[in-house]
Structures are given as structure tokens and as C-alpha cells.
Structure I
Amino acid sequence: MSAATARARKVTPALLRSLALPRPDQEGDKETRGRVMVVGGAVEMSGALVLAGIAALRAGAGKLQLATCESIVPVVGVTVPEALVVRLPETREGGIDPRAAKTVTERGSRVDALLLGPGMMDEEAVVALARRVLAELDGPAVVLDAAATSVLRDVPDALHRLEGRAVVTPHAGEMAQLLGLEKEEVSADPLAVARRAAAELRCVVALKGSETYVVAPEGEAYRYDSGGVGLATSGSGDTLAGIVAGLAARGADPVRAAVWGVALHGGAGNVLAKRMGPLGFLARELLDEIPGVMTRLSRRGGR
């Protein structure tokens, strides 16, 4: 049975150990742990950027840059003192201006992973920025989340030049828009839709839902179904995207970063659900649980 027709492999602790994450050099410094840049936020939504950036650090990345609208830079800098915060021009609507593409490309080409999208609200400006950045960026793994995935609707081959070094993290509604489908069509057969998207876009697709599917361009697929309904909360997707970017910055290949990212995100939710109840925990509360879940899942016999 070919990878394109095989069913998805269930994500379990044993499978995760077979896809072990890169181990940091015990004598290395923060440079060796990987550099990640998160581009996102808007005047009305700085929190998404913050969640994604902290999640990248919690996943083990060594250095963090947050690039956002110039007017909210002071707030972001105080909220995440561990990060270097990059000031970008903003549109009158309060989003990142496409003129920022040169700065993003120059800085992004010097990091190990670039996440674009969390908290970006001015879709026209987001698409223009993403189009320019993806055409010029050279070097890092790329994660596209939220509004930034819209660029693929207008420029379906935008990720082709990255040769598989990209991950997109849409939910069913975003996936439907990307492929010109109805949301119900995506929900009816998410694995087939994710495989189609991964092949056409030439990137790793993490199609989020009650069951999340991670699919590589060649059809290799994984299914994660151990998360709870409590993860369906504001900021949860930003946290997931940040985890994936942090793992990619550490040197995990895109498939491994996405599979582990989904498992760490779900595992953190399960810890909170057990302690607090299945509903009502917050996305920011997931962040503190990530290192412990990562440690347990990395151990033989971990759960």
C-alpha cells in the first residue's frame, strides 16, 4: 500500500519515541538550541503573538524574536522580556504593513524557523506581506498560521521553492477556503483533503480538529485523537503554531515538528483537563505544561 493510500498512523507515545526530537548539546548555548522569529499581531490583538512566541520557547527554542506593529512593541516587549521585539510599520487598519517585507525577509533569513500569521487581522495586508516574504526568504523552516495561510489561496505555489520545509496549520474552515471546498466536504474526509492540500501546496499540513491529521507532501500521514474539547478556546491555535515553530528551530524536520507539536499541545490540554476540568482552562495555561509533557513523552514508557 502506497503512502498516498495508506491510512494515517495513530500518534502514540511509542510512535513519538520512534520520531525522537533532536537532543540539545549539553555543552551548547542558546544559539545551538535554535532561533525562531514570530511575525504577527495587530493593534487589537497582541496576545496571539505573545502566546505563539512563549510556546516556541517552551518547546525548547533558544532565542526568540517577535516582529509586530510599531505601536504595540512596548507592550509586547514588557510581556515577553525574553524576546527581542522588532518594530514594523503598520497599516491604518492596525495591521502589519506589507512594506515590512524587507525587514522580515532579512531578519527571517538569519533564523532557523519563521512563524507567520498569529494575530494578524488585516487579511489584504497579510497576503501582500506573505507573498513578498515567501518569494525572497532563504534559509529557515516556515510555519504559516491563521490569516497567513490565505496567501496560498491566491498563490498556491508560494511554498514550492521551500522544498518541503514548511508547515501550514489550518482548521477545517481555513482549509475549505484554501481549496475552494465547503467546510462540510473537509469534515467528511479530512485525511483525503489534507493529503490533497499537502501534495498541491508541497508542504506539511496539520489539519486541526477533534482529530488532527498531519500529512507530508508524499502522503505520509499521522492522526492525533487524544486531545480534549477544552483545546477549542481562544489562542489555542496560536500556541500550537508556536510549539511547531520552536521544534523546527531546534532542528526537527517539518513532519516531526508538526506531529510532536500536535501531541504536546494535546498533552498539555489533557494535563489541565485532569487538574481543572475538561472546559475552562486558558490557552496561556497550556504554556507551562509543555516542558513536562515533552519530558514524559520522550521517556520510554512515557504517557
Structure II
Amino acid sequence: MNQFMRSKIYKSVFLILAFYVGSMAIVAAQQPWVAPDDKKAEKNPVAVNADIIEKGNDLFLKNCKSCHGDPGQKNMLALNPLPPDLGDKEYLKKASDGEIHYKITAGRGAMPTFEKVLTDQQRWEIVSYLRSLGDGPVDAGGTGGTEAFAGGALKMEVNLNDKDSTMLIRLLGTDKEAGVPAAGVKVQFMAKRTFGNLVLGEVTSNDNGYALLKFPESLPRDRDNKTDVIIKVKDEKSYGKVEQVVPVSWGQANPHKNLLAERSMWTTRWMAPSWLLITFHTVVIGIWAYLIGVVLQMLKLKNMK
């Protein structure tokens, strides 16, 4: 057997093995993801309170939301297999704390492992936050600071100050507590980004219901040189969904350069280099002139007969 034939055989075997391994990986990813019994039986060692739930919420936004979407909204990223909605109450009824912790730790397929990214404490804090979204009881101790508003539904007023790039938020009660300032309520500020929301800050409303955020001057704007800022009350379970999206033109101008805006070889047809357009049209006109000349000569010979 010559060297060429051996090379062909080796390549064929390699391709077959690669196809087999890839197929097995795809099949494995499609199979139900079941945690080992010992991991499933693990209990959350972290004492659950409002502070822990808040930390878990922040960790979820930074590490999980880009794929799993907003809890309970079923707006997950369209992957295969589809990531579960971790805030879905049916999912939370079926999944144990240990199972959720195991999957965050181990990862599988498109789901990365967070064993080296998050500490064990942080992974359990995410579990605590997710568990707070279900129907189970949650210890709300450890809030600290100003006593949180207990009036229920809220409305939000937003005032922008372009001079110093600040947002002044006021929260007021509605219904029976209409017009009453909502003190001790955590307000979160986020900038909309393509692959998730960037947390800008978090402020607790004062006794008069006010919360103030200074927009970071170093933050670059979007491509349209604006930034959509999401202002929301964190505790949706107590106050419902209180949220506004406010476009601002603060921060640094976007450094993005549109490569199609200047003449170049890779841009649209009429933005091609001038010399190339002139050359192309000169050649086309020359060809047509030659063809017309040939036709005229043929007609001239025909008339001479």
C-alpha cells in the first residue's frame, strides 16, 4: 500500500471518528439532564434571607440571564436544547435545591460550568434567589436600614438632569396608600445591551421616596449614540413589576466605526473605490462599443453585396 492510499485511509478514519464523537455529543445533549441522587438530595446550607436573595439576584443577572432570560418570562435564548426558564414555578416545584446547584456547578453542553467562576457560596445564593421566586416560604430577615414600604403597589416618577447626568426617581404608593412616599425600596438601574443588561447601580429610596443615580460618564453609548436605561424596583414579589425604560444621551460617544460608510473593496456597490468604478464602466462601455462596431461592419458588408 503506497503513502497516498494510507493517507486517504487515515483521513477517512479520522472523519468517521469525528462524526461519531460529534453525533454522540449531540445525542447526549438532547437527553434529559438528571442530577446524581446524592447531589439531588443536598440541602441549601445558606441561611436564606432578603440579603442573600438580593445577592443571588445580582449573580443571576450577571451570569445566567443572558441564556435563561428573565425569570418567569420564558424569553430564554434560542439554543438547542432550549435553556429552561429558571423562574417557572413548575420547574421550581420539580427541581430540588441540590439539583439546581449541581447543574450550575457541573454544566453540560452549551451550559458552562461555574465551578471555577463562582464560589460554592455564590452558587447557593443563586439557588436561594430562584427558590424565592416559587411558592415556598422565604425568611425575609436581615433587610437592615430603613424599614421597607409596606403599602404594596407603587408608581414611579423619573426626572432626568442632563447637566450632571443624574436620574432622580421617586416612588409613591397607589391604591389605599396613594401619594405616600415609598421608603426603603431598592431600585436597580441597568443599561440595555445586546447580550444582556449591564447593572449600573442600585439605590434604596429614602424617607421621602427618592432614589438618585449618577450615570457613569465612562460608559459608551449604543450605536445610535443613546443608551436605554432600565429603572426597576427589585422586589417584584412585594410591589409588582414597576419599571421604566428611559433613553439618555449621556456617557462617552460610541467609538464604533461603520466600515460600510467609506469607499472600500468590501462595501456596497456604489461605495466601491472610485478607480474601480471608473475601470469597470470603461471596460463595459468599450465592450459595447466593440460589439456595436462589429454589427455596423456586418451591416456594411451586407449592403455592399
Structure III
Amino acid sequence: MIQLTSKTLKGPTIQLLADKQSRINSLPTFVKQTKKAKTLWNGKRGSVASRTAFTEIKSKLIGMSVGVELCNYCENNEATDIEHIFPKSKFPNKTFIWENYLLACRTCNTDYKSNKFAIFVPEDSNNRLDVVAQPPTDDSAFINPQTENPLDFFLLNLQRGVFTIHPDLINNPQSRGYLKAGYTLEVLALNTRDALVNARKSAVKYYLDRLERYTKIKASTTVETLEIAIDPLEEIIDNALFDTEKARFLAAVKQEIQTYAHPTVWEELKRQKENLPRTNHLFQQAPEASDW
């Protein structure tokens, strides 16, 4: 998981969300609010204006997604669902709040995250978690990628493909950060789904392979060395300028890196490179890649 860069909605969409949310907030009881939230959400595309608004919302969320329409939780599957980070069944007051949305895959949204959500018990010095049906506060114990950087809580073990608690938190297991990291990993099962673990390990190899190819293309000085460096399925355009072709292949590899699955792996390769001699050598040859 990595932090998302939020985008701004157009005025009519913002107003439509506010109008729908006000209809929920005006009701006197939590039960009535949750019932209205469910009804309005299920019928959110019932008018031309609503369809236009949610088409924009889906488009903006796609633009915010990691990779190419990848789930912002598992980073492995196609993101199809507008996910409420704070579940509408427990937080009806956040049903139509833009900052409460992200795109998730059906598996994460339905089978794992669903309406699971914990808060910290108010005024509890031990930072105990509470998973009551009607949370008294919104002091979330679940990491919110819209407002928080998950990499402040996790460290990815690149060899094993699993997340560990960040070293800055590991010595204080009662801290809020430690508990948030553990709870988020538990809810999303990020370390116990074999498909995800194996995919992250494969992503390490993919990213390093692409970065190595990038450095070889960058170091090419002749058409012959460039032909050796590029993908075997690619071809240099006849009569094209060497520098133009070299730039084209460099841009293509950069795009492959920036759009591949499991971008957390790439972020961790950058963050941990000084402890990984081969990786660090590649980044030294292409320091610009540290900004991708």
C-alpha cells in the first residue's frame, strides 16, 4: 500500500455529494442514517446528474489508483469497486464524502475489508481497539491511504514478499502506529494471501530486470549496443536518429516501471537500496529513477 495523491472534483459533483450527505445527516438516529445511507448509495446513479457525478468520481479515482486501475489495497487485482474507507454501515456520515473513497478490487472490498473497522477506545491510555457497530468517534485504527502514508507503518521484506511493522514502531507494541499497522495487515490479509506474497516476489525481479535494462539502454553508444539492450521483441526504426530511438526506449522502460503492479515493491527498492548492493548499483547508474 502507498499513499494516494488526491484529485479535486468539479463543483457540481461536490454539490451533489454534499446534498446527498445532508439528507443522511439530517435524520435523528444512527439506525435511520445507516438505512438512508444504504438506500442513497444503492441508487446513486438514479438520475442523469448522479450518473454524471459518479462517472467523474470513478474517473478521478482511476487516476489516483496505483498502477493501471489496480486495487489500492492489494495492488494485484483490477480495481472495480468504489470503496468506503470508513464503512458506510458504521459511518453513515461519511457515505458521500469524497475523501472517504478509493478504488478496490472485489476481493478486497467484499471478502476482506468489507465493513470491518476498528477505532481506538476514547481516552484509553493503552490504545485498545474497539469494533462496536456504532463507533463513538472516527479515531481510525485502520490506515487511511487517502490521508496517511502506509510506508510510515510498514516495511516490505523484499526477499519474503511480506510486510513487517516499521522499525520505528516495532519497539513500542502499544503505540497507535504499531496497532494500526497490525490491524490493517490483519483485516486485508496482506501477508496471508499466497497469491499476493508470490506476486510481490515476482515484482521484485520484474522491477530489477527493467531497471537493469534501462541502465544498459542508457549506456548504449551505438546501434549495435542498443539492439542488445532493448527487449528482444522491440526493433529499432530504420533510418531513425540514434538519440531519438534511445530516448524512446528509455521512456518505454520508465513507463513499464511506473505502471506495473505492486508499486509498493518499487517504493521499497528505492527506500532500501543502500542495503541492497546490486539494487544500489543500478540506481547509481540511473539516479533519475529514484524520482519515479
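Readers should treat all values here as calculations from the given coordinates under stated rules, not as data from a laboratory. The structure presented is a predicted model; accordingly, all values stated were derived computationally and were not measured. Cβ atoms are built from the backbone, for glycine too; each structure is taken alone.
Below is a table of values for the structure above.
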{"quantity": "Volume of the Cα convex hull per residue in Å³, for residues 91-202 alone - highest-scoring structure of I, II, III", "calculated": "II"}
{"quantity": "Origin of the value 21.4, where Kirkwood radius over Cα pairs in Å was derived from one of I, II, III", "calculated": "III"}
{"quantity": "Relative contact order in percent (Cα under 8 Å, 6 or more apart) derived as 22 - corresponding label from I, II, III", "calculated": "I"}
{"quantity": "Winner on distance in nm of label points 7 Å out along Cα→Cβ at positions 187 and 267 once structures I, II, III are ranked, highest first", "calculated": "II"}
